[in-house]
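Listed next: structures, encoded as structure tokens.
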Structure I
Amino acid sequence: MTIKEECYRCLVRLLDLTVTAATSDDNLRKQARKAALAIVEAEFHPHAIPALIANRFHRIIQKISGNPDPFAAHKATETQFLARMFEKVAGHYRDELDSLLKLAVLGNTVDFFRQQAEVTQEILQGVNFSISETTQFQQLIQDHPGLLLYLADNAGEQFFDRPLVTWLRRQNWTVFYVVKGGPIQNDLTRSDLEASGLYQDLGPVVDTGAKTVGLVLDEANQPFRELFQQARIILAKGMGHFETLSHLHDPRIFFLLQAKCPPVAQALSVPNLSFVFARSVSR
């Protein structure tokens, strides 16, 4: 997607949230903010990808603060919140593809910059996709089964992902649930799955070997890059994956997300806050 001027403000806001979460030491906060802001200033240009800039400043903030997981408390709260919301709404969704895709994308309503009340309202309202390429996806699923990579996003989404992952496996596909190689923002890791008790339910679980917002293949480890090449279908949750993978125009990739900012919505040609299930080559 094309970076927009407003992405600068969003990156600085995220930077400030991260610094505040990383340490209570005012001196370290000043050092971390100065170094992180320098990265944004240096890297922000018309061909930049916002998620890649965020990856760079997250690393420097973690290093200066000495905190490898600034959003640990946020993730725990988010996970508990979405566990409760899942229990409220899951019974309203049928055990079939279109309904399970809608349930899964509801988990993606969470965001650093949104209040729980707003997210709660959207989850209870349900989903109408602005773009839905479920028919094309269904046709692929009915074809000869193979390897499907399910790229997880935010930590709390695991509850909403589980029914869809289970359904896909019942279609005789080999589904690997993919998490990040370590803490980055509020993204899901192996440790988060273990803490929630869903590790076994969602396994087999693989990680990218990298701590990145979205997926940066150059930073992923060799075993994951081999799996990525072997996969027949890649289901990518969230805006970070859209930012880092949409330029590949890979026909195997389907993006499942809520467009929670105008630049992502514009890139998808949908209104802001739209729900989307879209094949990469269609954009």
Structure II
Amino acid sequence: MKKEEEGSHRLQGSAPPGERPQGKPTQGERSQQGTLPGERLQKVLAAAGLGSRRACESIITAGRVKVNGAPATVLGTRVDPAKDRVEVDGILLDTQVEPRYFLLNKPPGYLTTLDDPQGRPTILDLFQKKGRYFPVGRLDLESRGLILLTNNGFIAHRMTHPSFGVEKTYVVSVAGRVPPGALKQLRQGIDLEEGRTSPARVKVVGQEEDSTVLEFVIHQGWKRQVRRMCEAVGLRAVDLIRTQLGPLTLEGLPEGKWREMRPAEVDALFAALGLR
């Protein structure tokens, strides 16, 4: 035991050779849970913004959690958030900060980055909130619309990874009329440098004398993807606004302004990510 005490913090519930292996606590152990050091792993995951307690229990039993590099699959495992290294799906969690989520309506002319060597305006000139917050995904300099900012790296990963299929909705004004067959091409997929785009939902939602308004729904997030898809079929985007990220919308959020997400919006986002 002395060697273990001098080494890294050992998880409650793990058993050295010769002792009872990991499993559910005995009745006597359950009666003393309140006196054991650390906190229950599922509580730590929930507090770090990974979803409800039940969702976090499923994450643990599915073998997706490591603590100090070792798999942690037993419910009731106790950890010290100040000392233990907790990873989910290979992503290190920051268990020392309260997860928070903000929406920003980006105007054109701002970079979706935290700093710019050339000194151009960034979204931090608009979002002046103390703390280590970062944007989830990007909008190019001249595009505008909805941006999610958070300090929760796990949620950011799920939002941007194509396997989770979070849909993004854009309203795009293109110059002139849409050539015959262009909508079909956009819907089926376009060959870009990164590969072929996934099928998109594209429809005409408006018509002006010298422009056409299209709505795109995609789940990928390649650089300037919608603009390049338009260029590939002979269309020039003159205005692009992202109106929706999954269940999140721009409703009630003026351009250039930001606000913290409401609890109902956080719940809806987590449900869309399979965390409810």
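Each value in this text was obtained by applying a stated rule to the coordinates, not by laboratory testing. Bear in mind the structure is a predicted one, so any value in this text is a computation, not a measurement. Cβ atoms are built from the backbone, for glycine too; each structure is taken alone.
For this structure, a couple of remarks:
- Identity of the structure behind 71 (criterion: volume of the Cα convex hull per residue in Å³, for residues 106-145 alone, calculated), options I, II: II
- Between structures I, II, the calculation of Kirkwood radius over Cα pairs in Å yields its largest number for II.
- Read-out Rg and Dmax of the Cα atoms in Å, for residues 90-257 alone, computed value 15.0, 43, structure in I, II: I
- Parent structure of the calculated result -5500, given that helix-only ellipticity at 222 nm (-39500 (n - 2.57) for each DSSP H run of 4 or more, over all residues; to 500) is the read-out and I, II the choices: II
- Structure (I, II) behind the derived value 19.2 of mean count of other Cβ atoms within 10 Å over residues 58-65: I
- Value 3.1, calculated as distance in nm of label points 7 Å out along Cα→Cβ at positions 50 and 98, assigned to which of I, II: I
- Origin of the derived value 1.7 (distance in nm of label points 7 Å out along Cα→Cβ at positions 138 and 162; candidates I, II): II
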